[in-house]
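Colleague: There are structures below to look over.
Just so you know, all these numbers are worked out from the coordinates, no wet-lab data involved. Quick caveat, the model's predicted, so the values are computed rather than measured. Cβ atoms are built from the backbone, for glycine too; each structure is taken alone.
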Structure 1
Amino acid sequence: MKLGSNLDFEILGFSDSRYESLTVEIQYKGEPIAQINQDQGVDCLEIEVFADLNSATLKVPFSGFLEAMIIAKSFIVE
C-alpha cells in the first residue's frame, strides 16, 4: 500500500520466517527501511530499522515516515 500523501513510502504486510506473527515492512523509494513485528504482543511492538553503517546515510521525510509507522501499526492491530 502506497501512502497517498507521499508515494515514495510503501507498507507491505507479510510473514517473515524469523518471526512467529505477521510483520509489516516500510519501504522508501523501493528500499526497505524498517520492519515492525508483534512477537512480544500488540502492546510491545518492536521496530527493526535497517541501516548499513558503511554506506551513505539514508534520509527520509519525517512526516512520511511517521504516517507510514502509524498505518503500519494499524495493519498489525487489526
Structure 2
Amino acid sequence: MPAPQLYIIDYRLHNEPRSFIIRLEGLDSAQAWHWASCDAGVGIIPKFGREKIRKISRPMAERYGITEVQWRVSGERVGAGV
C-alpha cells in the first residue's frame, strides 16, 4: 500500500483562486475535482474511509462555478499533475 502524500489542489470558484492541501495515498484528476468541490462546500466528505459516497464529477462541479482544477504533489512545481 502506498504511503500517504501531501497534494496541493488549486482551483477557481466563481473566478476567485482557491488552494488547499490534502493528504491521500493517491490522487487523479477525477478525485481532484471531487475534493475541490468538497473544499468549495458542494461535495460531501466521507466520515469514514470506507464510506461510499457519490463523487462530484467535473461537469457537476462546473455547474457550481468550480473551474481550472489542477493538482500536484507538495514540493513540486505548478502544472505537474492535471
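Colleague: The value 2.8 for distance in nm of label points 7 Å out along Cα→Cβ at positions 42 and 58 was derived from one model only; which of 1, 2 is it?
Modeller: Going label by label, the one that fits is 1.
Colleague: FRET efficiency 1/(1 + (r/R0)^6) of positions 18 and 50 (r between Cβ atoms, R0 = 25 Å, to 0.05) was computed and gave 1.00; which structure, 1, 2, did it come from?
Modeller: Source structure: 1.
Colleague: Out of 1, 2, which one gives 36 for relative contact order in percent (Cα under 8 Å, 6 or more apart) as computed from the coordinates?
Modeller: Source structure for this number: 2.
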